[in-house]
1. Once volume of the Cα convex hull per residue in Å³ is calculated for every structure in P, Q, which label goes with the largest value?
2. Work out the source of 3.0 here, i.e. which of P, Q gives that when distance in nm of label points 7 Å out along Cα→Cβ at positions 45 and 261 is computed.
3. Comparing FRET efficiency 1/(1 + (r/R0)^6) of positions 29 and 229 (r between Cβ atoms, R0 = 41 Å, to 0.05) across structures P, Q, which is largest?
4. Just checking, which of P, Q has the largest value of distance in nm of label points 7 Å out along Cα→Cβ at positions 85 and 173?
5. Can you tell which of P, Q yields -17500 when helix-only ellipticity at 222 nm (-39500 (n - 2.57) for each DSSP H run of 4 or more, over all residues; to 500) is derived from it?
6. Quick check on the output: 21.4 is mean count of other Cβ atoms within 10 Å over residues 213-220, derived from one of P, Q. Which one produced it?
7. Please compute relative contact order in percent (Cα under 8 Å, 6 or more apart) for structures P, Q and give me the label with the greatest value.
8. For which of P, Q does Cα extents along the principal axes in Å, for residues 109-164 alone, calculated from the coordinates, equal 39, 26, 19?
Structure P
Amino acid sequence: MLLPWLFFCFIFAISSFDVHYKSPRLYQAILGISTLVVLILSCAACSSIRIKHTYAEAPRPSWFVFLVITMVVALVMGSVLGNINFETNLQPYYAYQSLNEYYELDPTATMGKELSDAGRINFINTTTLDTGRSMGFMNYDTYCVAPISVRNPDPTMPNAMAIPKLASYDFWAVGLNCCSGTQADFHCGDFSSIVSPSGLRLLRDDQQEFFMLAVRQAQAAYTLQVGNPIFLFYSSDATADMNSFRDEGLKYYLIGMLVHFAWQVLSVVLAAVGFSKLGQ
């Protein structure tokens with residue numbers, strides 16, 4: 001009951017966590033060796049079955065064959081679920097950790113090309129989203145963008161909260177399906193937050209080009225100057241958002257461990273009942 005479950009936990013762990021990210025060749029080697037061990041056990045089980053067929057009138061149940069079958073299931077499920085967990089949760093977390101974090105950044109005084117290694121950006125307190133110049137590009141999903149700007153810091157002006165037009169827009173808040181695409185109604189993430197504004201960088205390459213098309217539409221519609229845009233998920237706490245990927249990965253791993261253990265116990269019980277009915 002325990003050996004296949006422990007094997008599953010091991011394969012699930014190496015497929016999910018930092019070995020897979022930092023040492024992909026080591027991960028592939030460990031997975032390959034594990035697969036080879038299971039293949040050897042499978043060949044031994046097949047030989048055992050052939051021998052029993054040769055010297056017995058009827059096939060007899062075997063705990064060794066049961067063990068091999070559940071080891072194969074553990075290998076396949078651990079690898080598949082681990083890769084899903086890695087790609088969905090842990091890979092983004094490790095990628096953000098490997099990038100730099102910037103503090104007190106003024107979007108009006110910094111160019112995007114200066115922050116090509118940014119993973120998390122913490123802006124100055126006067127930073128806000130210029131939702132009046134937002135845009136959406138529709139391609140099945142709606143790719144929404146809004147320039148990250150600053151509020152008017154001069155309280156003596158008639159409209160102290162007005163958002164002035166910038167010389168260049170290099171920082172853009174993004175989101176999926178959180179705007180209509182036909183008007184400036186961006187409401188993605190913490191779009192209304194004015195406390196500790198920050199951003200977590202978009203990492204998915206397959207979405208970059210669609211967000212860029214939305215930026216180009218905004219550039220043409222509002223006559224904006226755009227340099228090297230950096231796409232960010234606007235947030236009041238980018239570090240907490242980053243850690244949420246790790247937390248989800250750990251939760252997914254623990255749930256997988258518990259569910260597989262329950263499945264293994266059920267399999268052992270059913271096998272024991274079946275074997276007992278065969279008189280073994």
Structure Q
Amino acid sequence: MNKQLLFFIILFSISINSYASSMKNTIIFAPLPIDKKSNTYEEFAPLFHYIEKTSGLKIKFLYEEKYSTIIEKFTHNKIDIILVGTLPYIKLNQTYKFNEPIISFKQKNGEAYYRCVVAKFGKDIINFENTLKIALTQPLSTCGYYMTNTLLKKNYKIDIEKQKYHYTMSHHNALTSVLDGDFQLAGVKSDVADDFKTLGIRTIVKSNLVPGLTLVVNTKTLSKKQIEILKNLILSIPKSTYKKWDGISKNGFIKADKKLYENMKIDFKTIPTHGNIDEK
């Protein structure tokens with residue numbers, strides 16, 4: 001680390017600590033429930049600890065099982081920061097304008113984009129002429145009903161409404177349901193499907209790139225100064241630091257771009273809030 005960079009980090013740390021006393025002491029953060037609570041917390045723990053140590057702020061982790069609950073609490077000013085994908089953010093932005101995307105997380109390839117996939121168990125032979133059982137994440141998940149239906153229609157001429165589908169509430173649960181033999185297909189994020197490769201999960205089709213997972217702040221509960229401090233703090237984390245971390249932060253960050261979502265129009269009335277089967 002050169003002297004100029006070291007000086008900047010020291011100066012920046014002094015400035016945010018001096019301002020911390022006038023800031024909101026505890027910032028409530030709620031991520032998407034991609035996995036179970038303990039695993040989801042571990043995804044963000046290194047970043048939490050870094051922010052708390054560097055800024056003097058306290059990050060309170062809030063786990064909610066439903067995307068819709070996270071958005072509702074955010075709009076009622078009970079959450080300060082959320083982590084969302086493309087579809088949840090578009091839904092949020094349609095109903096609540098007091099939001100600002102600040103940071104997007106990079107993927108392994110260094111890009112802040114990801115793909116949705118439809119996956120199966122490798123040994124299974126899928127007969128697309130028969131009615132299929134499909135495990136989905138959540139209604140507001142980008143890789144859930146919306147993208148899974150899009151991919152199946154485009155690649156196999158299959159309408160998901162003519163199949164059997166169930167919301168399992170997370171990407172992990174959807175893939176586990178396929179491994180357990182309860183479902184034949186699952187719609188999930190590509191990197192989560194990759195984590196299940198050693199267990200036999202195989203991708204059969206993938207989407208185009210969509211904007212990556214993004215931190216969105218509530219501009220009603222956080223001041224402009226607070227938002228700038230948090231954004232600049234995260235963007236200034238040295239690569240040598242976050243490369244040592246596990247979890248979502250290990251590939252780094254970029255400044256979020258709200259313009260990426262401007263041309264994406266989705267009619268949420270076409271996305272069912274419940275599956276068409278009650279059991280797995």
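1. Details: P: 156; Q: 128.
Ranking P, Q on volume of the Cα convex hull per residue in Å³, first place is P.
2. Details: P: 2.3; Q: 3.0.
Traced to structure Q.
3. Values: P: 0.55; Q: 1.00.
Structure Q comes out on top.
4. Working: P: 3.4; Q: 1.4.
With respect to distance in nm of label points 7 Å out along Cα→Cβ at positions 85 and 173, the highest-scoring structure among P, Q is P.
5. On the way: P: -17500; Q: -10500.
Derived from P, not from the others.
6. Q
7. Working: P: 20; Q: 26.
Answer by largest value of relative contact order in percent (Cα under 8 Å, 6 or more apart): Q.
8. Working: P: 45, 28, 15; Q: 39, 26, 19.
Of the structures listed, the value fits Q.
Any read-out appearing in this document is the output of simple, stated calculations on the displayed coordinates, not a laboratory observation. Not measured: the values here are computed from a predicted model. Cβ atoms are built from the backbone, for glycine too; each structure is taken alone.
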